[in-house]
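What follows is calculated from the coordinates using simple rules that are stated; it is not laboratory data. What you are looking at is a predicted structure, and each value in this text was computed from that prediction instead of being measured.
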Structure 1
């Protein structure tokens, strides 16, 4: 596919700005996480040269060689499921982990971060659609996990993340995004540190922005379809 990564990145930013304007928001408050799953090092470098500053990977084992190869001053976010046996290869490498979904995982990250002498930034993944095939804490367990995670001394809880069911119509994602935003607002009112909302991908990021997303995770709209 001969798409221009730079042009695609610019189009995504224009769509982000338009969605923010429609909802009366500051586009500068929304972070674009450029998803590099299945993308070669060379094409990632082209995205960075075009202005990408935050890169997201789903798998630790795929991310580590890319982080070494790409270098530079970009941030790397882990946006996929994190197994506890891979925490030691993750803490201090990724600027932000989007996918904490249990107290046990939070404890493991906290322990490793303590050993490294850092505070690891994390988000809690919520299975808002209750899909058996998806990871994430169920909505009824969110409050307890937020309180537990926020109390751990070597973690910095930044916010919440969700992935809605795959739908052809982006509008179908809106209820899931709205419910997560409402949960975040209630938690903030209770004094919990959940300022960030990671939600929205290539097919629905504009709807996510309209519903309050502060981070969107976009790969296909920038790099084109990739092999699974």
Structure 2
């Protein structure tokens, strides 16, 4: 009887895994928020030059805000982790028995059997580095390879916000009327949102069509609300 062939090995995403949140958030936020902005001001009666200027200003402001916010948040998180690891080193030095018991509890919760637990814990207890890395992963939920660079997070979120804003802004620099520009902006923004949803689903191994349509539904509902608010405000100010 021939031995069945093993399934093809599917590799993990790799070193980009921890930045996918920034990638999806940045480009999706740029697509949705900028599109809703231009829809709102078109509904409010802005002329095409003013819509373009508003879109550019919104895109730049959003990109800077996203980049700065992600940089500060990631750096703060890293600083907090560094402080926690410094304290953990002190605990390993001064309260090692308590830390060993805590590690034992983590492994038992993970399913290590009572027969194996003493050997597993003893292997970690022989090395301060092993103990520290284990506690960082199990107590703080951080593995060294998964830590994020504040600079890369900043570029990913801010830069991709700007990229995501372009489909809603560029048509207002090309066409002469707000109606035509808005039709093109809608087509480009919705098409891009669907593609982003499909890419996200491809990485997450979930339904691609469902994810793309979910993105479209969010932007569609938001667009209707933005148009209604812009029209109402424009009528009030007229």
Structure 3
């Protein structure tokens, strides 16, 4: 079993400014995200087939912790770091949004909310679990048209498409291929797209989170139809 001992991590200036250097005999690790003006850095420790980082070192004011998170290695999808008060305790939490998968008609993100002092993570309810409890859907087809029905919070949304809109239609809306996380006005949101075929999307379910009983749970949920 290989153990990693790290006392502190520093960013190197000059041509190696994107490298995290351990002050022990450990090798150098790549700096993938940082917060300007704050001593907060996220360093990649290893990757899977050079496509996905699968282990990170988080350094907040010289306090470090290793996490088995995943993020695509492409710089376009670098982790997003934010310091904002999300639980109304008058103290900022550290949010880290990771891109775990992307491609044609697929984009998957994950979020981690941490106490920047202890580096302990607050549990966040999976948006797909919320949708499973709150949303029902049905897709009905005939020779010419397809009727898509979405029920949410007592409201029913009906969308009619020509059957030629897609070569193959799902029986129900699928929500697992497009998940985006964002923070706005000190609140955490997940936007989950509603997919009706391999490349067809008809709207987005947005979940607003609130902090209760030491975790982030459902506060509100709504559906926005694509026009």
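Could you tell me which structure in 1, 2, 3 was used to calculate P(r) over Cα pairs in 5 Å bins from 0, in percent as 1, 6, 10, 12, 11, 10, 10, 9, 8, 7, 6, 4, 3, 2, 1, 0, 0?
Source structure: 2.
A value of -11500 was computed for helix-only ellipticity at 222 nm (-39500 (n - 2.57) for each DSSP H run of 4 or more, over all residues; to 500); which of 1, 2, 3 is the source structure?
1
When you work out relative contact order in percent (Cα under 8 Å, 6 or more apart) for each of the structures 1, 2, 3, which one comes out largest?
2
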